[in-house]
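I've put the structures underneath this note.
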Structure P
Amino acid sequence: MVFCSILEDLGQTPERAAQIAAHLLSTGSLLPDGARLLLWGPAARGWRVITVWDSQDACDRFFAERLGPAYEAAGSPLEGTTRAEFTVQTLVAGDLIGPPTRA
């Protein structure tokens, strides 16, 4: 069953986000096994990460094995974030290859 996780980190900075991304890349793909989609960037306050997964187990495994250690390496414990989750009922996507173009 497809699963979505939305992680919000109000204390995140672009520099620390870059450290986390670098750590993740040093341990594997930025889009890990079991993930279908990754959206990551600054929000109105802090940073937001939206991921869509093949299963909740795949998501939980990534958080435990890779994302938690990446946060720790950047000096920012994952426990300081908030996480919303839900089972995806419908997933529809357009062309995700590049940025939208104006007509």
Structure Q
Amino acid sequence: MTVVQVRYFGKLRELVGVKNEEYTVKEGTTVADLLLSRIPEKHSEVSKTWAETLFRTIKSEIIRNKDGTPVLDNYLIMINGKSAKLNGKLRQGDEVAIMPPFGGG
């Protein structure tokens, strides 16, 4: 098993009600698995809003790329301070940060 830390920011932090939390996942779990399954399972009361906030959707269905990975709605996923791909595998001790869209001008 692999233990990872997840840090939430902005609207997602408000949605789940915590700044960060720990997840124990099976070896080989991808970032997409964490975002699509594990986090929504733990926060089932807001799972629909979670998906519609984090991912691009049409009629509540998550849009996916040709390779099957979901399409983020302007969110940035960082692992250990570096931009991460959704099909990347999580490793022991990874810190996953889910960053909201940035504004400014």
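Bear in mind these aren't lab numbers, they're just calculated from the coordinates by the rules spelled out. Please read all numbers here as calculations on a predicted model, not as lab measurements. Cβ atoms are built from the backbone, for glycine too; each structure is taken alone.
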If semi-axes √(5λ) of the Cα gyration tensor in Å is computed to be 19, 16, 15, which of P, Q is the source? Q
If FRET efficiency 1/(1 + (r/R0)^6) of positions 42 and 66 (r between Cβ atoms, R0 = 35 Å, to 0.05) computes to 0.75, which of P, Q did it come from? Q
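Taking mean count of other Cβ atoms within 10 Å over residues 26-33 from the coordinates of each of P, Q, which one would give 12.2?
Values: P: 12.2; Q: 15.4.
Answer by label: P.
Between P, Q, which one scores greatest on relative contact order in percent (Cα under 8 Å, 6 or more apart)? Let's see the in-between values first.
Details: P: 41; Q: 37.
Going through P, Q one by one, relative contact order in percent (Cα under 8 Å, 6 or more apart) is largest in P.
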For helix-only ellipticity at 222 nm (-39500 (n - 2.57) for each DSSP H run of 4 or more, over all residues; to 500), the calculated result is -4000, so let me know which of P, Q that is. Q
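Output the label of whichever structure in P, Q has the greatest value of distance in nm of label points 7 Å out along Cα→Cβ at positions 18 and 74. It would help to have the intermediate numbers written out before the result.
Working: P: 1.2; Q: 2.8.
That would be structure Q.
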